[in-house]
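These notes open a run of structures that come right after.
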Structure I
Amino acid sequence: MPRYELVAALGSSFAAGPGIDPVADAAAMRSARNYPHLLAERLGARLVDLTAAGATTANLLDTPQQGIDGTAFAPQLEGVPADADVVTITAGGNDLGFMSGLLYVAWSRVDPASPILSVLAEMSPSGIAHPTDAAVEDATEGLCRVVEGVRVKAAHARIFLVDYLHPIDDASVDATPFDDGEIATFLSAQGVIDQMFRDAALRSGTELLAASSLSAGHALGSTTPWVQPFRDVLEGTAGSFHPNEAGMTAIAVALEEALSS
């Protein structure tokens, strides 16, 4: 296996790992047991983890981001080291309102008076996300531009687009606050995101780690879920529907296997 000494990670919450202890950076909702940390550990490599919950492709490219405590994060591309050997990218779901839509509908069902709904409504005004073709194209192009930017910053790095573990599947109704119609809508959105990553990988000519495929049989409602359940307490709700440590470990293992080839 080639020697990989420096890993850099870009992305949003599905890479950052909210809800997984221990916490590496509270403002970014970044776990020390997310897949970038676990991959670097497995490789014996150093890690530059730039991931932050809530990031869009614009926040990776050229738009600063504000953390939950007001901390300012520079565009993530600015932090990519020139000598990075591996760069991972997980983003785009927030461009389409996927996660905020899941949380909005869940909170609307369990506590319609919760103050978090006003915040989520700003992120997903219509509740369940129905990504338009234009929004999907913009997010796909955003991922391609991130790949191009990484190639400029770290010319010798192997770059992986890492898509999203699936929080739900056809069997998730009893394990979530969602009804059958809402499940069907979210499944459709998951499929759109999967295709977005496939298209971005093809257009940019970069490698794709399909966490979505890996997670088959591990959605909420399965005997071995790779995502966290919905938490109806404000302090812990950010981890709802996001990867747990088992899911993050599965991604890290798959990336290590891909890097050995």
Structure II
Amino acid sequence: MKGGTGNVPSLIDAVSRRPALAFGFRNFLGDIAWLEAVQVAGNRNMGRDEYDHLSDLLSTVIRFDPRFVVPYLLGGIVLGDSPDHAGTALDLLARGGKQFPKEWLFPFYTGYIHYFSLGNPEEGGMALLRAAQIPGSPDYLPLLASRMLSEGHRLSTALAFLQEMTQREADPRRRASLEERIRRVEVERDLQLLEGKIAEYTSRFDGPPSGLSDLVRSGVLARIPEEPYGGRYLLTPDGRVWSDRAPRERLKVLRIR
């Protein structure tokens, strides 16, 4: 029977708000909510309902065991990918940071959300600087923070940030989310490159190309970029470029402004 908060079973949700009622089953009930949260987080095509469900499940898990570090971090990464849930993700990370003040990943993921979901490189950079002040944090954080603060929305900065995160991420669910975000950023990089070359071609030859291959034949472009999802980049009749495999929604926070 469903009910309670969102789609969390009503009994588990109610007991999580008064853990003393668990009568020795606190860890067991928390594990039930956690296993369902892991399943939801593994969905690569999450919509608003799935993000809401995950948010409710993670809150339930944390009420049962506020010293369980992984739900805070999973929420920060996965919920942070949805601009509508970025506030919830930031709240989870802030709560986790209070529980684990010596863990640099909390301000680090906070910077990730500010940069990639909210389009705020200044707040992102400041969060990375806070992470850099925590003993044991990586040596590259001050440099990455300075790049974020000075370069703003540059795609090279975004990719450097994501690649560093992915290399150091041991959790397979969070790593998969980061790898997906890398592919999305690479697609946006390629689309911006192709759009710029189409504009250059149009200016030089007094008309748009009939296909992307015209850019290569004319010498405007050395080669068409390899599509990260294994698909192709195509030019539509109305002059727009798109990928036949990647999600159609563009990463607006990384668009040229």
Structure III
Amino acid sequence: MSTDRSSLAAGSVAVVAGGARGIGRSCALRLADLGARVAVLDVDLAGAAVYGEVLTAASVAEELVARAGDGMGLQADLTDPAATESAFASVVERWGRLDALVVPAGGATTPYARSRASETTDEDLSTLVDVNMRVVVNCCRAAVPRLRATGGGSIVTMGSSAGLQAAPDGHVAGYGMTKAAVQHYTRYLANEVGPWGIRANCIAPGVIRTARVVAQSIATGFVDEDAAAGIPLRRQGEPEDIADVVQFLTGPLSSYVSGQVIAVSGGAVSH
């Protein structure tokens, strides 16, 4: 077995759901740097511009091509099962296989001011269930038969430290609840798909300094020196910190790792 950290096999096919900006884009570019053909699926392929995230090419798809010689971007509403299935069918029609699925899509997308446990509205809860849970289920449902046809592969979902440990003031309760559901769903999924050579693991990031999180920190206070001082490693995370763990979980060094929720929080959260 190869012990090369970059040995996600050249020519492998990976889907990154929610890969147009932030953590997802960082993961997509990393997999492309490793030689994978990457398809980014996103409801808005131009989403990076919303928070001023600067691309190195005219589009995410062109960034992927520049790194791996091939790549694609598909705009799709992944809360819609039919649209999700169609997007995955397009990927396999083009490249003939699927080896890895990474699902960073989602986030704390509802207003922070009304996100405490006793204040979460029906509308906000529905939104959070859709973007954090339904997208994961739709993508995994579309990916599993295609990974099985390839002979196995890796699924990496995205939880959150908020799904492992409640915020002291009760904020982001709906977000934390839906991310906790994603984490446990991944454990169930791993038990189901393991006999087919498919591994399923979940990353639970702490505060990661994406362009969106930095922009929203005016309201949330998540990004500042005091917050970093409370983390054992004395810094907040960057998108590349998550891409590092995605690299591990999609490669051969994690071939006996499945059903795990891995906190990537600088030591701020343990479980």
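A short reminder: the numbers here are calculations on the coordinates, not readings from a lab. Quick caveat, the model's predicted, so the values are computed rather than measured. Cβ atoms are built from the backbone, for glycine too; each structure is taken alone.
Can you tell which of I, II, III yields 1.7 when distance in nm of label points 7 Å out along Cα→Cβ at positions 48 and 88 is derived from it? Structure of origin is I. Source structure of the calculated read-out (Cα extents along the principal axes in Å, 77, 44, 26) within I, II, III: II.
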